[in-house]
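Undergrad: Right after this note come the structures.
Coordinate-derived values only; no laboratory data. The shown structure was predicted, so the numbers you read here are calculated from the model rather than taken from an experiment. Cβ atoms are built from the backbone, for glycine too; each structure is taken alone.
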Structure P
Amino acid sequence: MLFSSEIDSQNLRLNIEGKNQAETAKIDSLDYLKIHPNYQSIINEVHAIQNTLYKQGYIENDLKYIKKDNDSVFTVKIQINQKFNTIYIYYDKTVVDIDTLNSISNNVNENYFEVPFNQVENTLWIINSKLVNKGYPFAKLKLSNISIDDKYLKASLIIEAFDQKRHIDNIVTKGYDKFPKSYLKHYLKINPKQTFDLAAIKAKTKRLNDLKFASQIKPPEVLFSKDSTTLYLYIEKTKSNNFDGFLGFGSNEDSGTIEFDGYLNLNLSNNLNYGETFRLLYKSDENDQKTFEANLSLPYLFRSPVGLDIQLYLFKRDSSFTNANQSIRLQYQINSKHKIYSGINGTKSNNLLKNSTSTITDLNANYYAFAYQYINLKPDDLLFPINSTLYIETLFGKRKTIDVSESQTKYTIDALKIIGFNIRNSLYIRFNGASINSDNYFENELLRFGGMNSIRGFEENSLYASLFGLINTEYRYKMSNSIYAHSIIDAAYFENKIAATKEKLFGFGFGFGLLTKSGLFKFVYANGKSENQKFKLSNSKIHLSLTSSF
């Protein structure tokens, strides 16, 4: 059996008329609600229609009557009268500047400006926002002395609480009391005595999330007292130290034995609550090459906008030669993403061979350095915290040997970008290149590349070049927030002026990353080959690395 029941409830119908057909058509164009559940709903709809007409310029619209035709039909008559399209607003030029008015009106005079009537509300909002940005958070605007002049409206702009201009008197950091004060001034660009603008302050404090050693807990707040304005910033100190290392191994092509290589990379950041960073790297590979590097970065030296970078780099290749490089550079951080450098570099290389050769010799070189860095972080992504970077460096100087002195220039570029397709799939692309321009070349000054952080599938620093360019690509699939797998397709081109060679290299493989309690563990399997060489499994390299934060 099929049962059905139906409950009918009485709805009320609303008809709104004007004083003539033209006015009725105008009201109908507002597409008002005609069916209502009760009488109060009808009253609310009538008031809404009158308010809409008012905003469109029918400020003299008049409700004539609400008439009940029968139990379910109500007729309302609204006489909309004349429409005013324009309003002339008179203002005090000592309070509102001309530039603000020119941004909202096409007709600005010395004492008044003209705006369409339907833009009055938005106009007042813009003016008020400008006043708030200038340090008047309590400013209130209204139109007074409204009068009708033929088809036009006139009004006076009244601004209240204009004498209560606010500046930042105190800045209090909550959660991280020892946050470096120089970062408030130069990085966030928030200073005491600065004109108070909460919207601008909120935009600036978002930059905190681009710092490695601090982040914003919640948006800033402000406390107004009678004579002062106190700004509260909510910051927490984050883990910014990390230890990175990898172990690589593969078989020797000649002996067939397994050979190991690896490195240790220690990065310390903001341990003295100054914003400083210190990096220590030691690398030893199967080619009996050893690398030691130490970097110290001191931002905002003596609370100035300029920082200092110091670097020491030592390299030794078996019993052939040693290189020592020192550099000192001044840095200027334009904003949270952009930074420029300028300084000097010095290089000294010693020939360790008993018998001198034409390709290795003692030399000294001094360069002037100029560099630019861009970095865009994704601090919420634990697997891929860096979204894009760009580093460009140019060195100009002279290299001296026992016999001759000649000019040299060096260029370096390193750029990467992660292109996200969706929450799980992304493409990683990195380009790295460098060159030396000189009349003559020596083996102990050539560029070295190859390995885990270069073209994969080759031994660490096994490739020597006067010019090289390489591209790394990975198609990444994120299985979860803690594990991902990726492909490896690398390609490189290099030239060696000493050996008079030009060669293309390729690397193919796969890998995965796993976020553990100890840090980010990476496994990479890659096989490298030159352009005319066949693939050999014996040339494969396995790289293991672990990056741990503390």
Structure Q
Amino acid sequence: MSLTPTAFAFATALALSAPLAALAAPQSAAAGASKGAAPDTMTDAALQAIVQQRLQGDRTGACFAVAVIGAEVARAYACADAADAGRIDARTAFEIGSVSKTMTSALLADLIGQGKGSLDDPLSAWLPAGTKVPAYEGQPILLRHVVTHTSGLPALPPGVEMVDASDPYAPVDAKMLLASLERTPLTRAPGQGFEYSNFASMLLSYAVAQRAGQDLETLLDARLFTPLGMSGAYINERPEGVRAAAGHLPNGKATPAWRFKTDVAGVGGVRATLDDMVRYVQGQLGQVQAPITPALKLSQQAVNPGATPAMAMNWMLAPLNGRTWLAHEGGTGGFSSFVAFDPAQQRGVVVLSDTALHSLGGLGSLGLHLADRSVPLGKPRKAVPAPAGLIDALVGEYTLQGGMKMSLARRGDQLTIQAQGQPAFVMGHDDAGDFYPLEFDALLKPQRKSDGRYGFTWMQMGGAMAAVRTDGDSGAAFPTPPAAQLQAYAGDYPLMPQFTLKVFEKDGTLYIQGTGQQALPTAATAKDVFTVDQVGAEFRFERDGQGKVSAVTLLQGGQTLRGEKQ
């Protein structure tokens, strides 16, 4: 792949953003969270203050449109730079990315409610006659597998070339999808494993339109948008008076809108204003009644009880402090979105951004904080000079997972990155400790290895790839503390509601185990610092005034979480 400022891509997921992996692990830095569940009502002014605390001065330059839905609705519009305040308003439509999938599911549930199908129908029954759909040892892909991302189909349709990273889905049509489907084998039985698949979701989008006998945009407008009062929502036919927001990369540069052929746009092609999404959530909560209300309720019911992650119809069923929220995140090349709601509590949250924030953890920290105040709010990332010692430690030759060779070099007081045979790009640095290209959307997250040397994780377009140093810098391994010293770190460190790190010593090795996860051995890299190279995690322990271990901070994949020892 050509490495240019618009296509410097080592991963080709082109993800529209998967649902939250777990509400127990938020996706941004902790910063002064107040405790306890969010109040039943919130004023516009109070919400504005929270959003500004999270966003003001953020180096991405993003603008957010945010709503908290309860008995009343609070709204806020804010930008990292106050000078950009006119960039978004109530009539601005955002690309909502994969949140569109939940709308496709609503249409599917509506057809099921009309007696026109079932979740136990094979996908083949909803596609044109004669379409060859793969099966595994006679086990077909069912619709329930598609809406829970357990179909076994890959993330993207094999053999369908997406040549323009700035608008990857524009050429994809139903004919391409069906041809790709016919040549795609399954490697496991449907229902046996979670793998987020935009390919399967595009097929479902097309299948729903075919079964309904209408193009997807007409169907969405007739069954969902107009009945719920979502007057600014659309796919390709923008309503009069609605202004399409300009998307941005997280370096502040504008980027083209993503385009979709209408009948496959249910994968991520809906555009909507903040008020449209408020009405959508109110419809999900039953606060707005329409003929599609029963279908919305059906789409919220668990489809794969006992599985991980637990899913309704394209909604993740996410535990948060003893409650169950339905949640989904979305993202395109220039936008991010977050929608979550709790029917029992009659509360909902919408966060829309005119900037792609996937490589920085998305909108989860703000959205979850608004759902429950015990979740850390997160803080803005601010551009700061990189420590000279860190730049020098990173300078060298690397190979990315997958084989691409990379060079990191110093240019004055900045780091540059260069792929073999390609130009070098200057990197900025932020106060989260990450480097980022000034010309395109990606993130370089440094990681000190157990041998004392540095590697990094390269994050781009929904993918994360580990880099291994290949030059002759031998580094200096930090000695492993004796077992008696390791025992001082032992204890439980709650990082989030329902997510705790258990730390213990065994046979002279320090182990760390997250809630519901396996225990992993660590390696000491500095005083009170341990890493788990296989998952790219770093653990920094703190000591109190008496020298006793009192807290730990986890750094992983752009996230920073802190917990005090219990």
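Undergrad: When Rg/Rh (Cα atoms, Kirkwood Rh), for residues 84-187 alone is calculated, the result is 1.18; to which of the structures P, Q does this value belong? Each step should come with its number before you reach the end.
TA: Working: P: 1.18; Q: 1.05.
Derived from P, not from the others.
Undergrad: Okay, moving on. From which structure (P, Q) was relative contact order in percent (Cα under 8 Å, 6 or more apart) calculated, if the value obtained is 7?
TA: Values: P: 7; Q: 18.
Computing relative contact order in percent (Cα under 8 Å, 6 or more apart) on every structure in P, Q gives 7 only for P.
Undergrad: Can you spot which of P, Q the value -3000 was calculated from, given it is helix-only ellipticity at 222 nm (-39500 (n - 2.57) for each DSSP H run of 4 or more, over all residues; to 500)? Before the final figure, lay out each step's value.
TA: Values: P: -3000; Q: -5000.
The structure behind it is P.
Undergrad: Then there is this: Compute distance in nm of label points 7 Å out along Cα→Cβ at positions 316 and 372 for each of P, Q and report the one that scores greatest.
TA: P
Undergrad: Looking at percent of Cα pairs over 43 Å apart, point out which structure of P, Q has the largest value. Please list the in-between numbers first.
TA: Values: P: 47; Q: 18.
Answer by largest value of percent of Cα pairs over 43 Å apart: P.
Undergrad: So if we calculate Kirkwood radius over Cα pairs in Å, for residues 132-243 alone for every structure here (P, Q), which label has the highest result? Please report the intermediate quantities before stating the final value.
TA: Numbers: P: 16.4; Q: 15.7.
Ranking P, Q on Kirkwood radius over Cα pairs in Å, for residues 132-243 alone, first place is P.
Undergrad: Assign the value 1.05, calculated as Rg/Rh (Cα atoms, Kirkwood Rh), for residues 116-163 alone, to the correct structure from P, Q. It would help to have the intermediate numbers written out before the result.
TA: Values: P: 1.05; Q: 1.00.
Traced to structure P.
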